[in-house]
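Next up: some structures, all given as structure tokens.
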Structure 1
Amino acid sequence: MLQINNLVVQIEDKRILNGLNLTVNKGEVAAIMGPNGSGKSTLSYVIAGREDYEVLDGEILLDGQNLLEMEPDQRAAAGVFLAFQYPLEIPGVATMTFLKASLNAQRKARGEAELSTPDFIKRVNAAAAKLEIQKDMLKRALNVGFSGGEKKRMEILQMALLEPTFCILDETDSGLDIDALRIVSEGVNTLREAGRGFLVITHYQRLLNYIVPDTVHVMASGRIVKSGGKELALELEANGYADYRQSDAA
């Protein structure tokens, strides 16, 4: 599904990713863990197509398509979805208007018919109920006045409606209490299926207690330095990242 080969990226002449290689197969949930400054969020931004990052070498293939040759909207239409660590508030943009415009834009890009208003509302209400999103939230401006947990639930709602093939969760657990973490994780788990891949970026094991990964990758100094099964996350929780910081400095 996702194949990253020798990815080298810099921003403002500072090298962030240094020959990173990564494979995520269909149906797989891959977790990336690592110390601050290792390049985890940069990786998510580069996959999604955020500006300001300069790709010096390498390729990012999604089902054989080179994402680096696509604009961000084209990547989204191809199936890429990024859930941000800090979702933005957008005053003046109604949540339902945003959701309908996003969903129908994706459907149009994929050659599918736009949803009628009744069908759209049915889909939103069904998905919102699973995420315990109150209807009054859907009547407000996008993310305005939302708590951290509400913003994360709203992102998972967008993901459920858009049905992407490759989902990137950039520190989704950041700022969530236990109840919100459970609800958000359950929403993610309902989307796990054979044709969809996930890249879960996190510092902590606690998220991976809820979204159990198939593989865990340790990132340091802009590259993957160790890979393993879910037990690797427990090892990191117990021992921290000191060994990887030391090897990075060596």
Structure 2
Amino acid sequence: MKFGIVVFPGSNCDQDCYYAIRDILGCDVDYIWHTVTDLRGFDCIILPGGFSYGDYLRTGAIARFSPVMKAVKDFADGGGLVLGICNGFQILLEAGFLPGAMLRNKGLRFLCKYVHLRVENNKNPFTCLFEEHEVIRMPIAHFDGNYYADSRTIEALEARGGVVFRYSDEKGGIAPETNPNGSVGNIAAVINEAGNVLGMMPHPERCVEELLGGEDGRRLFESIVSWFSGRRGVGS
């Protein structure tokens, strides 16, 4: 399969994603400049982390108007896989791919550390190699990662299994003290109703080797490849 990594002015995690896909997974991957309007030939599009357009106005608010986003919308509507990481998640929210919005972290501080996550939904292309309710570790690095949606939206999201990861402790416990940024329901990642667009605040591309502190991020990318190739994981 072939991955594409969208590069906006201000993206800074694009090379990390490229390394994870090419050098760790051994898959075909290309950068996609934000002015590109044709995504034919790609199987999975990644919106990486960073500070698209300097995060002026709001995180992701300007990037949503980039020419490439119309192509990403058509790609997703056609069933293509889209993964938004950190700033990429913020862009997906601003562009209406996923419900909700991002607020400033509680405490108004930038957070950069490893966190524990509980897998809430493993029946999708991005987590099919994980066990349901398995606890994993990934790093976060954000100032605007406080996921918010109104109660009706959250109820609908929960009912359809739209929450993929929650912030937890090392045993999978969910509590206010395990929530690093104040996200409603300890939500760290959500998926669209069709199951092909995932937005997540943690950075899987930063934990693809033991040298970097763990390989749980690698398993997320391997889930995508496994699903695409038809070799279903434990959640299928």
| note | Across 1, 2, mean projected area of the Cα convex hull in nm² reaches its greatest value in structure 1
| query | With helix-only ellipticity at 222 nm (-39500 (n - 2.57) for each DSSP H run of 4 or more, over all residues; to 500) derived from the coordinates and found to be -6000, which of 1, 2 does the value describe? | reply | 2
| request: Have a look at 1, 2 and say which one yields 22.0 for mean count of other Cβ atoms within 10 Å over residues 38-45, as calculated. | output: 1
| query | Out of 1, 2, which one gives 15.5 for mean count of other Cβ atoms within 10 Å over residues 6-13 as computed from the coordinates? | reply | 1
| field | For relative contact order in percent (Cα under 8 Å, 6 or more apart) computed as 20, the structure of 1, 2 it came from | value | 2
| With Rg and Dmax of the Cα atoms in Å, for residues 94-165 alone derived from the coordinates and found to be 13.6, 35, which of 1, 2 does the value describe? | 2
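Where a number appears in this text, it was derived from the coordinates with a stated rule and is not lab data. Bear in mind the structure is a predicted one, so any value in this text is a computation, not a measurement. Cβ atoms are built from the backbone, for glycine too; each structure is taken alone.
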